[in-house]
1. Rank structures 1, 2 by distance in nm of label points 7 Å out along Cα→Cβ at positions 35 and 107 and report only the one at the top, that is, the highest.
2. 1, 2: which one has relative contact order in percent (Cα under 8 Å, 6 or more apart), as calculated, at 17?
3. With distance in nm of label points 7 Å out along Cα→Cβ at positions 83 and 99 as the yardstick, tell me which of 1, 2 scores highest.
4. Taking helix-only ellipticity at 222 nm (-39500 (n - 2.57) for each DSSP H run of 4 or more, over all residues; to 500) from the coordinates of each of 1, 2, which one would give -7000?
5. From which structure (1, 2) was semi-axes √(5λ) of the Cα gyration tensor in Å, for residues 75-138 alone calculated, if the value obtained is 24, 14, 6?
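Nothing in this text is a laboratory measurement; each read-out follows from the coordinates by a stated rule. Since we're looking at a predicted model, the values are computed, not measured. Cβ atoms are built from the backbone, for glycine too; each structure is taken alone.
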Structure 1
Amino acid sequence: MMDICDRYTAVGLWKTGNNNIDEIIVVSVYMDILSPGVWPAAFERLLDFCKRKQKEVLICGNTNVWSTLWASREMNKRGEALEDLIFSKNLTIIKKGTQPTFITCSAASTIDVTMATGETANLIRNWRIHPDDFSSHHQLIEFGITICAQPPIFSRNWKLGDFSIFRKSLDKMIFGRRPRSSQG
């Protein structure tokens, strides 16, 4: 996975411990509003890699674009371009409601977007903008992901069992007394 990180794209690999989705690639991306391209080149290379390798992806991004797809009040060209990328990479937008994610004293907009591929998107629960103020114009977004590790499989090696101890314990449980003599 070379050349998928840059100053605007950070990537981590989450080993979930679940057999159904054993790995999720977690991405933080910043899309610079002053950049001629809508998204960083490394971000698109990462999405191409993940699609080709059928990897699950979770993306948290400061997109700096407007799209009605994630409840912006209006659309801009950068938003249209990002929508095309999202559809072409089979990503799902995870956002509930119309509350803005970026608030200043003079403006508010929805530019912080959470996206995921199919299986990961289905596991995300309770996406919300946190009500507390964290001294940032960007609101804290929180959500849960329901991933259950597979329960351990226990087995017994009957060849290693001490059956005399087992028989004594069983006799005590059944007869409520000390075990009878094993000779009779």
Structure 2
Amino acid sequence: MRFSQLPMHHALKFIAIFLVVATLSITAVVIGYDLIYFQPALSEAQKKVPLAGKSTLTPLLERYLEAAYGPNLQFHVARVLLYSKREHSVLREFFWGRLVGFHLTAKEQYNLVASQAFLGSGHYGFASAAQGMFAKSVEQLSPEEAATLVILLQAPSSYESNPERMARRRESLLKKVKNSH
């Protein structure tokens, strides 16, 4: 008997069972992936955050991060985690970004990015970039310098190679923050 010849209630029962099994299977795969691949990388990255200290993320940098990335910061956190594993792909970044949202608060995400994100020219984290680019600590950064570091998070080599583009993006971020307060 073919599927199209089954009575309607049998077909609906078959579809319901199939959907339940598919949902449970996908859930099991996600949980397994989370436990085996994601959580060890997250744990490794979190061990480095206290070493950077709380001074890595100033209120000014946090305000610019929120304005620039908002709820999408989790995908930059995913990029930080994947970069350390040298396993980057758009699909993996998207999936890990979703997992970051389950495991880390916004403040933890900000601290992770502030301490470990690649910002170009061999700088990892805001403290290193502030010292290397401006010869200042993160506490001493001007609004323009802080905005520069935050926009470098998205595409360091692209902005470093195109100063006009970086200036436009920085001005846009400064304007956005000014208008939001």
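1. Working: 1: 1.9; 2: 3.0.
Ranking 1, 2 on distance in nm of label points 7 Å out along Cα→Cβ at positions 35 and 107, first place is 2.
2. On the way: 1: 17; 2: 21.
Matching structure: 1.
3. Working: 1: 2.5; 2: 1.9.
Once distance in nm of label points 7 Å out along Cα→Cβ at positions 83 and 99 is worked out for each structure, 1 has the highest.
4. Values: 1: -7000; 2: -23000.
So the calculation was done on 1.
5. Details: 1: 23, 18, 8; 2: 24, 14, 6.
Value 24, 14, 6 for semi-axes √(5λ) of the Cα gyration tensor in Å, for residues 75-138 alone corresponds to 2 out of 1, 2.
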